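Just so it is clear, none of the values below were taken in a lab; they were calculated from the coordinates. This one's a predicted model, so the numbers in the text were calculated from it and none came from an experiment. Cβ atoms are built from the backbone, for glycine too; each structure is taken alone.
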Structure P
Amino acid sequence: MTDPAAPPPETPAAKAASIESLEKQLSLLWRRARSVNHNLTRSVHPDLEPAAYGLMSVLLHDGGMRLTELARSIGVGKPSVSRQITFLESLGLVQKKDDPLDGRAQLIELSPAGLAKMRAANAARQEAFHRRLADWNEDELATLATLIAKLNSDYTGL
């Protein structure tokens with residue numbers, strides 16, 4: 001005898017349809033997130049590109065680091081990061097300091113102006129996110145966070 005409360009057995013077609021639906025929703029979310037990111041980027045500096053904003057976000061959250069570490073942390077080549085850092089430095093948003101562990105190397109970190117602008121942008125993003133999720137209950141938020149963490153984990157190493 002089958003349990004009437006049990007979910008129906010999973011079929012390959014049903015799973016494929018669920019994955020397709022999820023992909024559509026994630027694509028929509030990513031497009032919206034890119035739009036928000038673009039606006040935040042412009043709030044830091046009108047000439048800033050989203051890629052440079054991403055580098056600044058890493059420096060905000062992880063602190064100063066060498067160029068090679070920064071490139072590795074976002075998964076792009078050192079020359080691309082070097083160009084972005086040169087541009088950010090020209091805007092006064094990042095600065096280079098001698099690495100105390102290796103005098104031949106330099107650490108890249110946010111300048112005081114860059115730190116202030118990124119903190120303001122981060123606060124605005126968090127405030128907007130809190131407004132959007134104000135009607136969600138704690139269980140929904142925890143479930144979503146757990147599932148996104150699982151998805152992010154599945155992407156590790158790609």
Structure Q
Amino acid sequence: MGDALIQVGRVAGAFGVKGEVRITAFTAEPLALVDYKTLLGEDGAPVLTVLSGRVAKGGVVVRAAEITDRNQAEAARGLKLYIPRAALPEPDDDEYYVTDLIGLDVVSLEGELIGKVRSVRDFGAGDLLEVAPPHGESWWLPFTREAVPEVQMDAGRIVAVRPDEVE
């Protein structure tokens with residue numbers, strides 16, 4: 001888990017004419033991207049060295065060492081930006097990074113394996129866990145205290161109450 005890469009943003013395109021880049025930030029605090037300084041590509045190699053940045057609608061606008069003009073900034077559009085998982089601060093109690101939930105076993109209150117967390121999504125009404133059962137179609141589980149009374153990171157599992165069993 002320590003050397004895993006976490007996507008923190010995506011280049012949305014050029015900003016202005018001086019080579020600044022607009023980045024859509026996937027961090028809770030968009031300016032956190034500036035603090036990470038070196039942003040990596042999908043292969044883990046450095047792709048942007050952030051020199052400065054400021055909040056802009058939908059993310060941040062940064063000046064990067066590798067981009068000196070508008071054409072280079074436009075050419076970088078769509079570039080996915082990552083940091084090492086180890087660079088993230090440890091989450092508070094009862095807080096989790098989405099990436100840490102993916103792949104966890106999902107077990108019933110009785111400890112029976114229900115499936116694995118395939119993905120985590122928020123369609124606007126709060127986080128949902130996509131649960132892939134051993135057989136059949138995956139299904140969605142609200143990531144709430146009622147539906148997920150316990151997350152056992154050390155054991156690599158979450159305890160879940162299926163939606164049809166929630167009172």
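I have 72 for percent of Cα pairs over 14 Å apart, for residues 69-132 alone, calculated from one of the structures P, Q. Which structure is it? Structure Q accounts for this read-out.
Work out the source of 20.9 here, i.e. which of P, Q gives that when mean count of other Cβ atoms within 10 Å over residues 53-60 is computed. Among P, Q, the structure yielding 20.9 for mean count of other Cβ atoms within 10 Å over residues 53-60 is P. Work out which structure the value 10.6 belongs to, where mean count of other Cβ atoms within 10 Å over residues 21-28 was derived from one of P, Q. Derived from the structure labelled P.
Given a value of 15.8 for mean count of other Cβ atoms within 10 Å over residues 13-20, calculated from one of P, Q, which structure does it belong to? Working through the options, I get structure Q. A value of -1500 for helix-only ellipticity at 222 nm (-39500 (n - 2.57) for each DSSP H run of 4 or more, over all residues; to 500), calculated from one of P, Q, originates in structure Q.
With volume of the Cα convex hull per residue in Å³ derived from the coordinates and found to be 134, which of P, Q does the value describe? It was calculated from structure Q.
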